[in-house]
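Each structure below appears as structure tokens.
Read-outs: derived from the displayed coordinates by stated rules, not from any lab. None of these values were measured; they are calculated from a predicted model. Cβ atoms are built from the backbone, for glycine too; each structure is taken alone.
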Structure 1
Amino acid sequence: MVSRASLFIFGAPGNGKSTITERMALLMGAAVEIPHAVSVGDEIIRVIDPVYHKIADGTQPIDRRLVKVERPVVVAGGELKLQQLDLTYDASNRYYEAPLQWKANAGVFVIDDFGRQEVPPMRLLNRFIVPMEKKVDYLDLSASGRKIELPFLCQIVFSTNLSPTELVDEAFLRRMAYKIGVSNPSPEAFGRILRYECDRQGVTFDEKAIGYLLNNLYGKKPLRGSHPRALIARLVDLANYRQEPPRLTPQTLKEAFDACFNPALGSLTEEDWARPAIT
């Protein structure tokens, strides 16, 4: 974060990669001032975008050409195309729309689901080699043929749940300043997340639920950081359907687990708490 250098983050789905990248902007400092638009000769480029630029609290700049916004987080997923990284001309309104990386300046630009885009991974990386190394991007004004130079001041993050060894080569990894793997939570961490989700969703927590889930339901199934949220949400849904308070019991946990992961439904009773743990 201090260096603003490129970051490659990888790991199994459901362990918080997207959450981590979207929170990075909160660590980048105070709000920034950006222009509503930029003129190049007689051509106009619109920069401000309400999708990505949230107006900051407090006093706005005296210069009304500028607006103070929170640090932007621009996320592009599997739908990303190379054209979105260039200036696009609106012929009817006669102005250009700034590309995604420009809108992410002073914030974070996340290429999520890296490797699932139509464009090959190495070709997408090649588009950013010069900006990452020189901190400058070059864009073409298609209507006039001009080329402009733009400061490249965003933190760029490539995020994937695919295997890095199958997705990219050594050259790619060498160009990534930092590589971070997000692993599955430990049983202890899983329990803390489960407790948090119970508190958040208004369910009385029971310590026995952790052991029951791990030993009797999960078995060898890998734990994911997002599972407790989904499990408790399904448990609450079923309780609301039955018009009863949500409770952590073997039956409700089994039903929630089946709703999330297992199409073969079963039924359990309160006595199943006493089933021996798998060792």
Structure 2
Amino acid sequence: MKELVFCAVPEGVDLDGDFDCLELVKAIYGLKQASRVWNETFDEFVCSIGFQVSAFDPCLYVKIVDGHCVLVLVYVDDVLITGSSPELISRTKTDLKTRFEMTDSGKCAFVLGIELVDGPDGSVTMCQRRYVDDILKRFGMDECKAVVSPVDISTRLISSDAATKVNAPFREAVGALMHLMTATRPDIAYAVGYVSRFMENPQEEHWVAVKRIFRYLQGTKTHGICFKPGNKIDFRGYSDADWAGDLADRNELGQQEAVKCFAVYE
């Protein structure tokens, strides 16, 4: 520890002398500095065995040996290890166990609520089937009938000046859908963005649109993002417009997207 921290003498501890407090020489669980001390300790050791901190995420460490790569991802005190060489992965586990008391939980199937599924072609698919089940049940949609699209093509929503709002957990539902959208379900991004425009004063038709998204999720629980092996990256462009589809002011909304398809939605 770098800070000077004192603690009260624990009950039942007898000391020679009259002491009101003791100086801490090591961070203990529950101390506000403990998480930072742990991170500094882990970071120092991992870097000492040849890893470098990723420029994209300070919790991701990268090591390349003879053309093979191993990745170490730390979340609080949980560590994920993956790479292109089983031998390098095993060596990394051994190195970490020499410094920290660790338990090898085997192959990772779930991480932070995300399910990881290995494909026969070496691909890895991330989905949130359990989370979808949870939010469907939470908002009373667990027995709804599935539909094939998150938005009905005839849907035209407008803002309302009504004095009363719909008696439904609209904000909570949109928030839950946003979490899913940003993690593994980009296919509902447009639909969620659409209904989120009416958070201030949602009406019944807005709630119906939210329930439409839930009905779509009912039939697509196992959908997610599939990462496939290989170095090829396709660059694709998309363009669309809604031809004065805004009923409030008849503005035309256009959109252009450029996507590097390192991930393929299935």
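Before moving on, here are some points about what is shown:
- Each of 1, 2 could give Cα extents along the principal axes in Å, but the derived value 80, 55, 35 comes from 2.
- In terms of distance in nm of label points 7 Å out along Cα→Cβ at positions 36 and 220, the structure with the greatest value among 1, 2 is 1.
- Each of the structures 1, 2 was assessed by mean count of other Cβ atoms within 10 Å over residues 12-19; the largest value belongs to 1.
- Test item: distance in nm of label points 7 Å out along Cα→Cβ at positions 84 and 172 calculated as 1.8, pick one of 1, 2: 1
- Parent structure of the calculated result 0.90, given that FRET efficiency 1/(1 + (r/R0)^6) of positions 20 and 164 (r between Cβ atoms, R0 = 25 Å, to 0.05) is the read-out and 1, 2 the choices: 1
- For 20 (relative contact order in percent (Cα under 8 Å, 6 or more apart), calculated) the corresponding structure among 1, 2: 1
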